[in-house]
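Multiple structures follow.
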Structure 1
Amino acid sequence: MTELAQIARWPEQLQHPVLVMAMEGWIDAGLGGGAAMAALLSGMKTELLATFDDDALIDHRARRPVMRIRNGVNTGLTWPEIVLRWGTDASGRSVITLSGPEPDLRWRQFTTEVVALAGRLGVELVVGLGAFPAPVPHTRPVRLAATATTSELAQRVGFLAATIDVPAGIQGSLERGFADASIPAVGIWARVPHYIAAMPYPAASAALLEQLADVTGLTVDSSALRQAATVTFDQIQQLIANSEEHTAMVRQLEGQHDQESGADPAFDPGNLPSGEEIAEELQRFLRGEHG
């Protein structure tokens, strides 16, 4: 037992374990990371490994427990929990997951303890999942960007060609902690169309899950997310079609996307959103200036 973590059951034997992180309460446009984590957990049987002291880490006035009232009687509270779970994918590879609300307090200690637990468990690779708003169209495949502990890992996913300063989430703190402990870690971030960043966008979740499989070799099933993405696409198309302004905006974003991908022979790099422009969109989202 550590100061913050209560061990429920220590796994007896793990096979090349991978740690996957997706925590609630920080940037996750279109619920990309949260839905990807939910799909991952629903696709395999898991057991509770550890819980963390929510009284020490969570401000319950900001993240209040849920009270169940039945016919006027308070029948109990459901408290927010930060948990580690473990299971195996279809091929027998060990998967450890870290999920729950992002801590409000004691980030340095939380980071130290999670990194130490990962070391004891023999974690070979850490992957964080998330999504951010960007000037991209919903009519094209989801594009990904990485934050990582090494340039080699970043290149496997792709990255924004820019040097930017943005407020960090707990996954950023953990990523640096893993780097200091020489445990490779990569954050996979889906670019969600900025005009729908506040609504669920399962195409981003599916892309995250599939990239997770590519980076780690895990066996995952993204079919349900892909089906949901088809339904969501049709809904967005109907909404866009009702506005000439929005239709024109999407067409412009499509042109920029196709030019950047090299599909348009009239490629003009000067018309493309730069890494700094995408970073500015992200910073606006973090300040709450998105629509």
Structure 2
Amino acid sequence: MKKLSVSIVIPNWNGVYLMEKHLQKAIDASDGAQIVVADDCSTDGSVDYLKKNFPNVVVVTNRKQSGFAVNVNSGVVHATGDIVVLLNTDVEPEKGYLDPLIKHFSDKEVFAVGCLEKSWEQGKTVLRGRGIARWEKGFYIHERGEVDKTDTAWVSGGSGAFRRSMWNVLGGMDILYTPFYWEDIDLSYRARKTGWKTVFEPKSIVGHYHEEGKIKQEFSPVDVKRIVYRNQFTFIWKNVTDPGVRFSHIIWLPVRLIQALLKGDVFMWQGVFWALSRLPQIIRHRNIQSKLWKVSDAMI
């Protein structure tokens, strides 16, 4: 078997101060891999900084700010490696992180492998990177899993490795989730519905300086909540095929909306109506993507 080549794709949006802290360390830890930075129309001098200080980095520039999924996809288009490793600008990989990731791709059914994130949150280190999820009352419930197992429900778009050939078959991240959140869960779910595997590798370690991230700085908690709800409904309506899960969602959706209203959570209502306004797009994406699916929701 030939040695697999690697490309590192780093999406950036007004993150020059993060690249000043972390980019060189990411390059040093990546053992000569191709480095691609996809810039989402930054206004903070990010592109000039890259061209001046990192002439060997491939810089991809978007003409307008388009959000995480579009930006990542544009970076992957310029990747040449068999394996694409996605790293956020606030992520700093430890030396030797690549080898444990890449070894999993000897299994031809592996689509993606996630890293162990040492996430710095409110003065504490939280170990992340493995996700667990289940269908419950018609909703996809996902949460952080313990890092003592190698199975994972999804691989993070901020610190994970993806087989580029499979990525291309899937069409990359779905831009319905623009500007952020749920796109990596959706990508992994679609891969698993296609019959491919997602894996967690605890020996591949990255530091994640989560509180430095752009979302927390550029979007209010209210904006984030609306977007998260919208994308949650988008995910369900686009991906569910099992009749039982569909029926459960139809039954429980009104209940959940009434519960939200009683709690004063108007954001769920805003999210569901926002998603409904885009239903034709959701159905169109579903019709295209479902042609690949072989595995039921219950099996996942």
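Can you say which of 1, 2 returns 19.8 when Kirkwood radius over Cα pairs in Å is computed? Comparing all candidates, it corresponds to 2. With distance in nm of label points 7 Å out along Cα→Cβ at positions 38 and 182 coming out at 4.0, pick the structure among 1, 2 it was computed from. Matching structure: 1.
Sorting 1, 2 by Cα Rg over 2.2 N^0.38 Å, for residues 166-221 alone from high to low puts 2 first, with the largest value.
Highest-scoring entry among 1, 2, by distance in nm of label points 7 Å out along Cα→Cβ at positions 22 and 174, is 2.
In terms of relative contact order in percent (Cα under 8 Å, 6 or more apart), which of structures 1, 2 is highest?
Details: 1: 23; 2: 19.
The structure with the largest value is 1.
Laboratory data are not the source of any read-out in this text; all were calculated from the coordinates shown. Just so it is clear, the structure is predicted and the values come from calculations on it, not from any experiment. Cβ atoms are built from the backbone, for glycine too; each structure is taken alone.
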